[in-house]
1. Name the one structure among I, II that Cα extents along the principal axes in Å, for residues 48-175 alone of 49, 35, 29 was derived from.
2. If relative contact order in percent (Cα under 8 Å, 6 or more apart) computes to 19, which of I, II did it come from?
3. Work out the source of 4.9 here, i.e. which of I, II gives that when distance in nm of label points 7 Å out along Cα→Cβ at positions 40 and 224 is computed.
4. Given a value of 0.40 for FRET efficiency 1/(1 + (r/R0)^6) of positions 64 and 120 (r between Cβ atoms, R0 = 25 Å, to 0.05), calculated from one of I, II, which structure does it belong to?
5. Thinking of I, II, which structure, once helix-only ellipticity at 222 nm (-39500 (n - 2.57) for each DSSP H run of 4 or more, over all residues; to 500) is computed, gives back -14000?
6. Which one of I, II has mean count of other Cβ atoms within 10 Å over residues 128-135, as calculated from the coordinates, equal to 16.5?
Structure I
Amino acid sequence: MGRLTRTPSTMVVMTRLRYTETQMNLTNKVAIVTGGSSGIGRAIAESLILSGSHVTITGRDPAKLEAAAADIGAQAVRADVSNEQDVGRTYRTVLEKFGHFDILVNNAGIGVFKPLVEMDLASFERVFATNVTGAMLMGREAAKHFVARKGGHIVNIASTASLHGAANGTAYMASKFALRALTECWRSELRKHNVRVIQINPSEVITPFAEAAGFPQTDHPSKLQPEDIANMVKSVLEMHDRGFTTELTVFATNPAT
């Protein structure tokens, strides 16, 4: 019997085949991305759509939401994630159209940055309502579906603010610490149901978030862009379901101030 000879070209083909067999295919996956009208959320939604997924984005500004959805080819659902009725309507809309879904990206978030002595209760509660309660409500409904299906993916977009505190961070940083706790609790509960719970921690990213939160931000090519975070989300989702990245932190290499 002749001996099989592996040429460099056949080795490349075999390597590609092995990679394809172990990679999660995002084609025809159904995803929900909260806060998908702009910034990181929009970039994640667009990346998933370009990978073949069906994506629904949520947001509170109807005009901005519809414009983003039309531009990237997503389904739009106007919703406030801190509103339980809006959350329920979001899932009903997705399930009525697709019959199932595979991926939740909890990206919706707001920030308020004030010294402790100036922190007002309304601002503090508003940040927690979106960043924590909203993530919980979306995660809870996703978990019900994923447990029944015995599989699914929850990606929580946190922040490097979940890793340390800093001056003026009472509301925002505390909310991201809380999101980290939610992530770890969900991972412990849902792992036995083949549900992957993943946390992504971006450092400073050039998005409209800074202006909305009221702190100055200087754009520079050396700083992170929304597509950098979108690429990381896509990468962790594409890993074969037998394993997952529990947490990923993304810093700019050497950002100009």
Structure II
Amino acid sequence: MPQYAALVEYDGTAYYGFQRQRADQPTIQSKLEQALSQITQKSVTVTGAGRTDSGVHALGQVICFTIEWRHDTAALIRALNVNLPDDIAILQLKEVPSPFHPRYDAWRRAYRYRIYNATTRSPMRQRYSWHVSSRLHMEPMNEAAQMLVGVHDFATFGQPPQGENSVREVFAARWTQQDDYLVFFVEANAFLYRMVRSIVGTLKLVGDGSWTVDDCVAALQAQNRDKAGQTAPPQGLFLVSVTYKNLKFEVGEETS
């Protein structure tokens, strides 16, 4: 049977993360599998590139599945989207060789985190950002973020999903300002469990003056989970892209 890889966008607000869990806990994976089962009338297993946490969103999650399908990929995208809830959508889909694995074949992953930095909270923005009312200074936050680039043991900022290896390579880590938002972009070969949210919470302390850049560096070097700052809430986090050497999806400005 042919194997397909798909680019998926979702609003994670109503879900207990990507990975399938208990029957009474809706997840992105379970909804995708239900849609495929509706189409094929068979049980289908979906594999994802990353296991996003409860409440975390995605603009560029990559999934993989194997089904019998006699029509073109455009028809499969239409069929899936008809059977998916409004907060999950298949954006692109390609047939891939059977050895392909969306998680283990991934070369890079990129996340974006948005902080709404304003005195007064905004009900219309709280679904997709973390509201921080105290003024944040982006320059020291960027200085501290640059200390994370390279190969480091990131045990302070998360736990490995499997095994004990907490060494990761970060290719880019930077803050930019977009109107009232401070936006953190980070790209790495892989991430630890809650690593991005823990880094953001720590860099926020640098931005509000509670920590110095040296404090952040010392926390990284400690390789001790207790030395991290607060963990940022999930709603500001987006998985924006997953990069492969032999598979390419077209992504827009939102995911670059």
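1. Answer by label: I.
2. The value was obtained from structure I.
3. II
4. Details: I: 0.40; II: 0.05.
Value 0.40 for FRET efficiency 1/(1 + (r/R0)^6) of positions 64 and 120 (r between Cβ atoms, R0 = 25 Å, to 0.05) corresponds to I out of I, II.
5. The read-out was computed on structure I.
6. Values: I: 21.5; II: 16.5.
It traces back to II.
Each value in this text was obtained by applying a stated rule to the coordinates, not by laboratory testing. These figures come from a predicted structure and were not determined experimentally. Cβ atoms are built from the backbone, for glycine too; each structure is taken alone.
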